[in-house]
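The data blocks that follow each hold one structure.
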Structure P
Amino acid sequence: MNLMNLNIFRNRTPYLGKIIFKFERYPYYTGGSILNKVHIDLGFTKFVSRLKPYKGLDGWAVNTDRVDVINSYTGGIIGTHTFEGGTLNNSFLSKTGAYIGDLRKGWWYFKNAMTVCEEYPRGVAEVWNTAPKKETLQHGKFGLKGYYGYSHRGGSLFTIGDRLFDPDYQPKEEDYEEWQWSGWVEEFDSKLDKADEFDRKWMEEDGIGCVIPFKMRGPKVIENWEEALQAAINMSKYLS
């Protein structure tokens, strides 16, 4: 039996349900089903698997084994979030009860070796060099890779040696190594030559900063984890 044929049916979500296959150009939506995996990207369309979740007593049926994994290794918990006007079951929460996201957010944390940042739980995650273990969580920041600042619009990882992100910073040649600046100038000029009228106007207004990675946009080099955390917080606020 071909194991690859079995692997294509694998459920990669934290829910229980039925796997279906489709060709879709824009598969990143949630409705009666959720994206399971993009198997082949053809550019104009994608061959994907989707999960049609089974119904449970309080919404979609959850995979309790994966809930246990999230609770054990992310520094967060799956519980009920109560707010004025209602409740959200199977929410991903910090240990202090701060709402971070839904069950899929918790599963995303686990799959990407991330743990909850209690200093800024909604919008910043601790990222580890290897998948977090219980003993790692109990003994501080051993193996910490960096802090990831994010929102629904994107995100960026910050570690020692990167720049402390400042959304108001205007990049200056003297703040960077010559090879870095010349590389960005070359990239900017190349993209500007290929840009249409709309993108050209945006690039000219934004300047060279549009090709500089977020983790390099700031006048100060990150020297410690506290500064890396602050950069991630700045990133999260900027993207929110």
Structure Q
Amino acid sequence: MKLISFGDSFVEGLIKDPYENSVEERDKICFTRKLVKRSKYLDSYKNFGLRGIGNLAISYKVYKYVENYDYKNSFLLVCWSGLDRESVYCEKRDEYEIFQGERTQQPIFQTNILASGIHNYLKSKQIPHLFTSSFTPFYLFHNKDTIPQKYIIGNINKANSLFDIIGKRFNKKIAPNGNYTTSHADFNVPKTDLIAGCLHPTGKGHSLIASTLALYIDNFISKEVLDK
């Protein structure tokens, strides 16, 4: 199966410290590429991760991909970004772009509605998919009545973001460091070889993310795709 991933800089593979890595370096270290090597069922990938992107923009990228490309024999991994990231629509480019102005949406409500809508849209197309999040655990915005646990990576009631993986607190019940509804840049975490100075995953961090996610993806494919 082909892995199609959507998300922000965590998905893209961006590292800004001690220097900003190139597009080629991002592709080399990103967990999307590494997932293909670790999964029993994935054999290729396409990465739509983009730095600074918000959840409205991510949702629209998913929608546009499904409407315009062949998604047969594909698995979609949607990684939600920070809840505070605003987007504005650019008609000329037919994209939602980063918007730095005054907030126009209630962030938890918007992300809940977007995630629920994309989940039901993908289900209607019978496209296998899983959700994760860069640095906001699902218990802050998830509605269990609209998205079942089986579509979410990690325990929905515990710390289950990508940042929680590299912070060695994945699937733990913890009091979060910093404000989870804003940016990972607010988190107070010790420096390790998994977390770069810019608080993005290092190459080793991406490897740990890939190993963690591969178990969930392979389990989902074996139970929800191959058994049907």
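Values quoted throughout were computed directly from the atomic coordinates according to the rules given, and no laboratory measurement underlies them. Because the structure is predicted, anything quoted here is derived from the model rather than measured. Cβ atoms are built from the backbone, for glycine too; each structure is taken alone.
A few points about this structure:
- Value 14, calculated as relative contact order in percent (Cα under 8 Å, 6 or more apart), assigned to which of P, Q: P
- Structures P, Q, by distance in nm of label points 7 Å out along Cα→Cβ at positions 85 and 189: label with the highest value: P
- For the set P, Q, ranking by Rg/Rh (Cα atoms, Kirkwood Rh) places P highest.
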